[in-house]
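Undergrad: Take a look at these structures.
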Structure I
């Protein structure tokens, strides 16, 4: 559990703005039918425990990361069996949220830790994250390749002497490189799409029809979920 320092206690909502007494009253962490934490609903519930006049943005130190699955001890690796399922489940980015530190501390003070889902659910969530991460990496690489190709084309238009004279104005080297890179990306992407298709629909982090649209869309959508250490929840916390 995250405990406030003496300095941070001064940054928490003052007693007259607290709508519950955390010493005697706690709220349950909302979870879906699988037992997976619902982060946006959790934030809304925690915000309801403080008078709306309190400004988390102004009074909190820089954001830090909240693990939805807490306390940490409940998700530790089993040293005897070397079972890491619980720890792996807790660690994936879709189970972590970046939020103002003051809000993070208050969340721990007023909520009850969520129950641990079944092993089947945890295994599917981990696999769904792995598939989504692979799709994101390939889509991001394809987008980068396309951007580099466009940049090179602009450079050639500005300075045609970049090309070898025997190429007669055709960027043979660039075309071959792009073809090789995109061929690799398409091959990898199709493989990961097959992995996505094997997952139960309720565990997919992106729908099949969305994943089959274009690399730019996929890279942007999945980047918010699996592209960083945690999902950015700050805007939702400070929203009026």
Structure II
């Protein structure tokens, strides 16, 4: 079973919480960031599944986290973050951290408002992080160029797609389908519905896929890294020899 969407999720959350950010002026009043970690909740419209919540918690103190429970604005429990599923982020010069990702059902009656994560540590202490969530389903990017199954084309200089209603930011991911479907490039956050392909990335005779992540905000102090977003499936194309 392919898990191409999971690799994208891991990339999307790879640069979330850091101890430096906690003490910086633009983060000290951000309710997503605590001394014990970072919490965010996204409304996701991903391929081949119904829209869902994606709960994210990252921490350097992962060995001391006992439980993370997510509650809706009315106090009902949305779900619990699975602490057995994580990505390790180990960057030179920084402490190792774990990023925990858990998909949760999006109730039909889900309400806008402040969602809470209660983090329980092994010393019994409890900490609360908050995220303002607007329940909205973002469309996936359409009219992508080059289109799916384009064969023996010149290496594209850019990827284009129709602007997504409500999206202010995008990221592009490219994978090499001949190289075990490995992601060979992920863009920074961009604001246009077009992306210039890095020179010499696409090789003659290659077989590639590209997809677009759209999001409403970026690193917002109330809505987090993003509030609601969408992800396309991969558009595949081959480059002429």
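Undergrad: Between structures I, II, where is distance in nm of label points 7 Å out along Cα→Cβ at positions 112 and 176 highest?
TA: I
Undergrad: Here helix-only ellipticity at 222 nm (-39500 (n - 2.57) for each DSSP H run of 4 or more, over all residues; to 500) was calculated and came to -16000; which of the structures I, II was it taken from?
TA: Structure I accounts for this read-out.
Undergrad: Determine which structure produced the value 20 for relative contact order in percent (Cα under 8 Å, 6 or more apart), calculated from the coordinates; the candidates are I, II.
TA: Attributed to the structure labelled II.
Undergrad: In terms of distance in nm of label points 7 Å out along Cα→Cβ at positions 80 and 224, which of structures I, II is highest?
TA: I
Undergrad: Among the shown structures I, II, from which was the value -0.71 of log10 I(q)/I(0) by the Debye sum over Cα atoms at q = 0.12 Å⁻¹ calculated?
TA: Label of the originating structure: II.
Read-outs throughout are calculated quantities, based only on the coordinates presented, and are distinct from any laboratory measurement. In this text the structure is predicted, and so the values were computed from the model without any measurement. Cβ atoms are built from the backbone, for glycine too; each structure is taken alone.
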